[in-house]
Structure 1
Amino acid sequence: MLQQLLENALRQTMNRLVRPILNPAVPVPLQRRVVRQAYRSSIPPKGAMFENTRVGNVPVTRTGFGNTPNGAVLYLHGGGYIIGSSNTHRGITGHLAKTSGCSVITPDYRLAPEFPFPAALDDAEACWNGLLEEGFKPEQIAVAGDSAGGGLAVALAMRLRDKGAPVPASLTVFSPWVDLTQDHLYAPECEPVLQASWTSKAAKLYAGQESLSNPLISPIFGDLGGLPPLLVQVGSQEILLNDAERLAAAANRQDVETRLEIYNSLWHVFQVHSGQLDRATAAMETAGAHIKRHLAA
């Protein structure tokens, strides 16, 4: 009963405080400031440690939990490629560090509209290469992300594969945005977080002069063959439900080991409420187990 009340309260909070800000009429700098404050309600677990540093000459936050990390997770934050940062996502990365037993590295990749595609992808790749330079082997690095960061995680794995480089040990994506054309958006009865008009504008700001169907912008249009084991988590109350389902189906067709989890009556990137909402905490446990299972010893 208490958890149901909490779910309802969090849903109303997202709907009344976050969704109105994610509006194309609101200037991007203001969106960044307000969302930075909103994410203060996403609380990392007690004992999580954060260090601001650089990896591959990209500014990052390195998140740890415990003394002996088993590997690394390159975590790519969401925000439509126009907002968000490693600081806004400390709640998620703290809980993921705890459940995965890994050091979680979250780059502050360059954002649009100041830096359109391929800046974010270039920074993600630079950070990946920086982890290799630190001594991690590819099979000791997982890649994860939420929303736009989930799409970016898939695009990074595709780019590495296309270059003939080793791919990550696994991919974990929360509410991934993998089709920026928005031709197949889901229409839930309740959508507490996202507005299609906002994601449409963000897509155009990120793509710049490139086609929205470029597979490195919208990975659903690319070849997913040869990608590592994939975990997809999504809520039923979000316009990106079809993105998640289509990604999982396409990956399955191309023989990628794939698991799709749909959480009924939950919203976009509900994992931000890990540690508060039991179902979000359980989802993060599943994500951590997926990462652990596929890391090299």
Structure 2
Amino acid sequence: MTAAGPALRGTIALEDALVVAQAAWPGRQYVLHLQAPGCAARAEAGQFAHLSCAADLPMRRPLSIQRADPSSGTIEILYKVVGAGLERLAAARPGERLSCLGPIGRGFVPDPARPRALLIGGGVGMPPVLFLAETLHARAAQGFRPLALFGSEIPFPFRERPSTLLVPGMPDGTIAAHPLLEGWGVASRLASGAGFAGCFHGHVTELAREWLRMQAPAALAEVAVYACGPTPMLAACARLAREFRVPCQVSLEEFMACAVGGCAGCTVEVATPAGPAMKRVCVDGPVFDAIAVFPPAA
């Protein structure tokens, strides 16, 4: 693992993970549960695992970690079937083993000085947001008050439910929530252009803007945004951050081969104090400052 650099050396586990369960959801979405104690012990919100999809497929796939339980040694991964590799992964059954390399990358860094965390997840970018919501819920004693917004144009990979948690600033009728977060007492709301009941009609970033514009200046001073999703959605989050003058961290989704910094096949241009620089999404990220990745147009 030396290519990843000293900061990550010794933190990435390579193990044969046991498939515990796999659940299918509409839209060719799957939730995979793996027994991967090395990965589970170190995983943080925003990191990912590099999984083999089948024994005879040499190329792994980078997939965000949705939840991790060090006590049981398990991790949970949500993915959508796109391509032959994930098609094979969807056929994995309990009892089978997959090679798992993880956790990889730099995750979200919550700021206790801005405890009103606005979490935005779109499509298969929802997993890191759910993981971060769980992390901040566990750190409630530090003052964190997360609000998670999820967007999808296909059915959600969970059974949404009407929320009983009041969220001031939400548009009328926007009551659909993530059932797991609702059970924890963590506020969440859903957005979609597909007309799903109880969801905000539009993009999840439009819902975020509606909530942000209803916040008083003192409340905005406590807000930080954390997001993962398609590139256009992340660019929209960066624009929101500039408009409302709040910090924003984004977790990028990128194709990659080695996933440990050796091949430099997942580089993106990032603004730095010294000028533009090429950074590797796998180990320099996947979480970056939104304004650095999506600077204002010249």
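Here is how the numbers come out for the structure above:
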item	result
Answer label among 1, 2 for the case where semi-axes √(5λ) of the Cα gyration tensor in Å, for residues 163-234 alone, calculated from the coordinates, equals 19, 17, 13	2
Given 15.5 for mean projected area of the Cα convex hull in nm², calculated: source structure among 1, 2	2
Among 1, 2, structure where mean count of other Cβ atoms within 10 Å over residues 171-178 as derived comes to 30.2	1
Structure responsible for -5500, with helix-only ellipticity at 222 nm (-39500 (n - 2.57) for each DSSP H run of 4 or more, over all residues; to 500) calculated and labels 1, 2 on offer	2
Structures 1, 2, by relative contact order in percent (Cα under 8 Å, 6 or more apart): label with the highest value	1
Comparison of 1, 2 by FRET efficiency 1/(1 + (r/R0)^6) of positions 19 and 99 (r between Cβ atoms, R0 = 25 Å, to 0.05) - largest value held by	2
Highest-scoring label, criterion being distance in nm of label points 7 Å out along Cα→Cβ at positions 59 and 147, among 1, 2	2
Distance in nm of label points 7 Å out along Cα→Cβ at positions 195 and 243 derived as 1.7 - corresponding label from 1, 2	1
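Laboratory data are not the source of any read-out in this text; all were calculated from the coordinates shown. Since this is a predicted model, take the numbers as computed values, not measurements. Cβ atoms are built from the backbone, for glycine too; each structure is taken alone.
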